[in-house]
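> Take a look at these structures.
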Structure P
Amino acid sequence: MYKSIIKPFFFRFDPEWVHHRVMAMLKFLLGIPGARALARKMMVVEDPKLNKQLFGLTFPNPVGMAAGFDKEGRYYNALADLGFGFVEIGTFTPEGQPGNEKPRLFRIPQDEGLINRMGFNNSGAVKAVERIKKNRPKCIIGGNIGKNTATPNAEATHDYHKAFETLFPHVDYFVINVSCPNITDLHELQDKDELLKIVQTVTNLNQQKSTPKPVLLKISPDLNFKQIDDTLDIVKQTGLDGIIATNTSISRDKLKTEGAEIKKIGNGGLSGKPIRERSTEVIRYVSKKTDKKIPIIGVGGIFTPEDAIEKLEAGADLIQVYTGFVYEGPFIAKRINKAILNYINN
């Protein structure tokens, strides 16, 4: 029903507008007495075999929602009711910012992908904390942090410092985001020296806490293997807890969508099926290079249970979806979790 009726209807409208309206409606409906229990009965796969111990946290299942879907921290409990074991919220910057001009989110249905240039649009870390306090998380939530667009790269460490301190008491783990292609010059922070400054700042702050929290780094699928090696050196040097592989891509290789349409859309990060293979390749490389000693959250082009298992077999400990949710519908977490459970049992 989703693919034959609901999705074609939604796809007639602006994707960003649809996203906000649908998620707000879902949150409202789940607030009706009895609706949440019914949704969880229909959507959530509960089995101890799905539990995953990682970073000192117990994930009820390995299927999460990637950052960028719940940018403001409004929908994490609703997503948990749809079967997701954890939700990564953000990216949050220290100060609120509007992001890039609209339209900034585009579907490419022929490729089952999305292109976005949202630009870290969010109301800021302080506002996010206010919402979290009012809506106590019923699932594991991660805080994805970045720098404000107006902040020069030379001062980026200050922004990561401030966002980390603001969110620290309210999220279960952190993700340092320097790999989003939609912030001017942000990619420069992936250079080894610049990245080391940021990561060292955050990990030093974390270690000063009485109970440090897991800190991960999200990497780009566009890094070459030498750049990945440099990144892994920083992970080992600073004691980061894990890697998220991968973010969106600036590549437009092998797309089925006509070149004129892609040119019309313009710049932005590509997600969905077109980056599935590269994401898996990066996961496999990181896993092999580190002898599976650095935990990996795999994300990129996961639409089916087979896609998810491919990521796990490549070396991912947990997985995240985003674009697959848009194209496959609200039962995606349930389908994947049931398949993973069957995979474990066999």
Structure Q
Amino acid sequence: MRAPVEALAAAQRQDHALFDRLVAWQRTHGRSHLPWQHTRDPYRVWLSEIMLQQTQVVTVLGYYQRFLERCPTVADLADAPADEVMALWSGLGYYSRARNLHACAQQVVARFGGVFPSTSAELQSLPGIGPSTAAAIAAFCFGERISIMDGNVKRVLSRALGFDGDLAQATNERALSALAQALVPADASHDEMTAYTQGLMDLGASLCARSQPQCLLCPLSGDCRALAGGTPDAYPVKTRKLVRRFESWWLLALRRADGAVWLERRPPRGIWAGLYCTPVFGDEASLQDALAAWGLDAASVQWQAARKHSLTHRELRLLPAVLDVAAPLTPDAHGRWATRAEWAGLGLPAPVRTWLDET
């Protein structure tokens, strides 16, 4: 590394200029219009933080409002049926977040009387709340002197500090986290912690972008080690690369005369875990075998245009088909018939919902 962690940490404890500049920049140039800002309600901050994981702000806005209209408090969310929670989440992806969201709300009610704990350590004991999310809630809502470490923050700090440790290694993650913590003054006020935390997030989402950062406009440009070295794009260092898999899935919509479609609950683990979906097959031969087992005519299947759906680790090619059925049929004991009005209230994967709505 260009400078030992201990030396960097010692220097930053003596000089909190980075903290002060970020606070001043956020108050003047940072985002201030988002609906989860200007609140110290941990329920609303927690909800926004979970939704914003792996999801852009513009996408989250509508979901956030719908969740609050249906579940204005953590107790309302805890009491909501699981299927309704999944339906509200449908389209946001990463559905384990929705399951953890529901479980977390239930634990807040059961363990803490419906009041979120006020420390990052206690918050991390709840489902789906990791160190960065816990730090954001604790800093925004309770003024805890702690630094968040999400992807945007890691990029900003690794560039500013010239931290070239490989963040694919846990020891380097912890070292950068220690540096981040050293940047925060011991006497930082609640308002300063809010502005600093938001400023890190805003800077990483705007000027200090992953590619083509706008360094000349950055409030940290004067002391940024990456800019001084002329290599901001080299940070953060992370050698482990994402390996994507390409798969084809055959989807079959069995449709009754009244428009109801047969939906099955997906397994509790894996892609679209716990959601309702039409029957899924790994190849066309498996689909044909299922039709034969159900006594249905494969020649009547209406094949539709293939669709693409991108996930973090997978690229799915969806091959949808529709088959109208006249006789009473129960393909699987773990499924149900659902009319268009009924599937609107169920948790369906976004591409499946779109397909069914268009069919």
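> Starting from the value 1.11: which structure in P, Q was Cα Rg over 2.2 N^0.38 Å, for residues 140-203 alone calculated from?
Q
> Taking volume of the Cα convex hull per residue in Å³ as the quantity of interest, name the structure among P, Q where it is greatest.
Q
> Here distance in nm of label points 7 Å out along Cα→Cβ at positions 36 and 180 was calculated and came to 2.9; which of the structures P, Q was it taken from? Please list the in-between numbers first.
Working: P: 2.9; Q: 1.6.
Derived from P, not from the others.
> On mean count of other Cβ atoms within 10 Å over residues 84-91, which of the structures labelled P, Q is highest?
The maximum falls on structure P.
Values quoted throughout were computed directly from the atomic coordinates according to the rules given, and no laboratory measurement underlies them. Note that the structure is predicted; figures quoted are calculated from it, not measured. Cβ atoms are built from the backbone, for glycine too; each structure is taken alone.
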